[in-house]
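Read-outs throughout are calculated quantities, based only on the coordinates presented, and are distinct from any laboratory measurement. The model shown is predicted, which means the values in this text are computed figures rather than measured ones. Cβ atoms are built from the backbone, for glycine too; each structure is taken alone.
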Structure 1
């Protein structure tokens, strides 16, 4: 999906208005039009998965906050610096978390360009 075919996020829309994830996800993708932002999300999610694996492998609880910092830190950097918007996780955290992983899968499967 290139930028021309990606849904455009409306600044008038409030992510709290969505009652179904299927309706929220196009909005979420519209908030991730910038390729660098998507790449930072992908990197942060990958690092978060590595941290989760290390937590399970070592039992070191340090990896839990490290994974959260990686996942959210990279994503927020992408939003504030490249996308120039506020992450939807501030208003709709659960749907945004689901959106992160749906977009991660869609990048892996080639539905969304990396």
Structure 2
């Protein structure tokens, strides 16, 4: 069974690129574009969440905290992605497990995703 990755990214080109790369690695990618879609996601819990800091409806770190409050999803590893200089602080504030600075290297993205899925 393949790992399921929840991807929340505001840029369609980046979203499509990440989806392509992860699916090529055998992962299933579920894309969400708004925080309102999260409630429908809870019954089919993903194995990992990749969350952009700049998403419609508010900052990604608030969305990360919201996911952590849903008991069915509170255990899943989360990776925050951002162009912000202080992305490491954002990661700590929202209790994410890792971060990826944008622009990112595709090998770094895959390595961090694999590392978090192993936990």
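General observations
- Structure responsible for 3.5, with distance in nm of label points 7 Å out along Cα→Cβ at positions 18 and 58 calculated and labels 1, 2 on offer: 1
- Answer label among 1, 2 for the case where log10 I(q)/I(0) by the Debye sum over Cα atoms at q = 0.11, 0.19, 0.20 Å⁻¹, calculated from the coordinates, equals -0.30, -0.99, -1.12: 2
- Relative contact order in percent (Cα under 8 Å, 6 or more apart) from the coordinates reads 22; which among 1, 2: 2
- Among 1, 2, structure where helix-only ellipticity at 222 nm (-39500 (n - 2.57) for each DSSP H run of 4 or more, over all residues; to 500) as derived comes to -11000: 2
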